1. Upon calculation of distance in nm of label points 7 Å out along Cα→Cβ at positions 150 and 198 from the atomic coordinates, which of the structures I, II produces 2.1?
2. When mean count of other Cβ atoms within 10 Å over residues 62-69 is computed for each of I, II, which one produces 19.6?
3. Given a value of -12500 for helix-only ellipticity at 222 nm (-39500 (n - 2.57) for each DSSP H run of 4 or more, over all residues; to 500), calculated from one of I, II, which structure does it belong to?
4. If you rank structures I, II by distance in nm of label points 7 Å out along Cα→Cβ at positions 30 and 46, which sits at the top with the largest value?
Structure I
Amino acid sequence: MTLPRTPSFQLTGKRALVAGASSGIGLGCAVALAEAGAQVTLAARNSQRLQDAVTQMTGAGMQAEALQLDVVDVAATEAAVSAAGPFDILVNSAGLAIHSPATETTEADFDAVADLNIKGAYFLTRAVARGLIAAGKPGSLINITSQMAFVGGIDRAVYCATKHAVEGFTKAMAIEWGPLGIRVNTLCPTFIRTPLTEQTFSNPDRVKWIAEKIKLGRIGEVSDIMGPVVYLASDAAALMTGTHMLIDGGWTAD
């Protein structure tokens with residue numbers, strides 16, 4: 001009898017692009033992939049924070065470099081990805097949330113959130129896929145969505161709309177690129193404590209709502225995302241595509 005062998009979670013020899021990597025979830029994902037052996041390109045708009053992150057990572061022995069990038073600029077993004085790629089792994093953590101009652105949503109706010117969360121994510125994913133296809137390589141493309149891609153939320157009509165949309169194009173891209181060995185999935189966190197979520201946590205009513213929904217009884221931390229992103233990027237998830245991983249503490253179990 002031959003015992004089965006666990007697929008490798010190691011990413012040695014892989015190149016990863018992490019967008020929105022200058023802080024929060026994106027930075028956590030970049031560190032996790034680098035710790036697993038990947039050569040990671042951190043991309044974001046803020047060049048100083050990017051360079052600070054890269055300096056700390058390389059100082060800790062990780063392979064990391066910076067790429068200043070605004071994924072809303074589709075032409076510039078496609079050119080940058082084409083020049084720097086191909087990338088075996090994409091993690092797109094670039095995102096925006098502007099919360100308000102649906103009756104008070106402004107067109108400008110809708111456009112800003114949709115441009116980054118939908119259009120930016122769509123064309124960034126496509127750009128990395130194009131590089132893999134041209135090189136004849138398989139890959140793992142991961143978009144960070146949210147538990148709000150599956151439920152509604154208070155004052156979150158626009159945010160929910162955009163995250164539902166990413167789940168939709170993820171499924172379609174997975175069908176299209178599956179025969180080429182390119183997997184496309186999403187990671188869907190609950191509320192994670194980052195600088196961008198502090199405004200929510202400063203509102204007692206929102207904290208009460210969150211506490212009632214998260215069955216494990218605590219707010220998410222960036223570290224809660226780091227293991228799952230390595231799994232989806234690695235050969236351990238070789239049969240996963242067109243689907244999602246909910247990291248929501250039981251929020252959507254109702």
Structure II
Amino acid sequence: MRKGYQTAQARVVVAGRATVQPRSLPDEVPVALVYNGTTQAVMMATPRDLEDFGRGFTRTEGWGAPDSVEVVPHGQGLEVRMWLPEAMAGKLAARRRAMAGPVGCGLCGIDSLDQALRPVSPVTADVSLTSAQVVAAMEALRAGQALHDRTRAVHGAGFYSAGRGLFTVREDVGRHNALDKLIGAVPECATGAFVLTSRVSVEMVQKAAAAGCGIILAVSAPTTLAVATAEAAQVTLVALARDDRFEIFTHPHRIQLSEATDVA
């Protein structure tokens with residue numbers, strides 16, 4: 001069985017002082033759900049218990065139980081190959097044409113592993129924040145989520161700059177939707193940081209890179225693929241930001257620490 005996680009080195013910052021410590025991060029890979037030889041959907045998932053994932057997805061879609069399930073490596077991802085009775089073929093074709101992505105999935109409707117792992121252009125944003133500003137940004141987002149305060153059921157995405165503080169917040173039941181709304185509302189994303197209430201998965205980094213934003217601040221952890229993508233895209237990824245503590249996973253030069261760094 002795949003363990004579904006890997007260990008990364010993080011610069012753990014507490015009260016402005018950094019130490020390097022190991023951090024276990026969940027794996028994230030594109031998984032294609034293939035029925036009777038045709039890809040029905042591609043989801044980003046942790047690569048374990050994928051046979052159960054295939055069976056459960058099939059059941060909840062109302063297609064019964066597959067006759068067989070096989071997990072096959074394919075390029076940079078995995079295929080869950082399933083076979084259903086031919087009587088389901090027409091229903092599957094209609095479902096594929098009409099498929100709308102659930103709010104929890106940022107890649108629904110993509111039917112190619114290559115599309116899911118599309119290359120990102122390097123971000124050249126010349127922007128930086130102090131450790132105190134990182135803390136202030138997270139506090140401001142917590143205080144600026146009116147819909148969340150009312151419903152306790154939405155994600156938030158905010159835009160923070162050193163000169164203006166947190167000046168735009170968008171909320172949605174899907175973290176990808178909230179970030180898309182924010183990108184649509186902020187004309188120049190290279191001037192500050194995206195501040196997120198969610199974990200950081202690869203598509204969140206891809207969206208940030210496409211918008212030219214050089215810094216992501218998030219309350220929860222990133223996945224291994226998100227870290228690798230942020231490194232390649234030259235995006236500074238800061239996660240697990242709570243109170244005066246946060247962890248820098250990539251391109252730390254954009255975060256100015258208040259005290260000397262201990263790298264021992």
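1. Answer by label: II.
2. Only structure I yields this read-out.
3. I
4. Checked I, II; max of distance in nm of label points 7 Å out along Cα→Cβ at positions 30 and 46 sits with II.
Every number in this text was worked out from the coordinates using simple rules, so none of it is lab data. Predicted model, so just to flag it, every value in this text is computed and none were measured. Cβ atoms are built from the backbone, for glycine too; each structure is taken alone.
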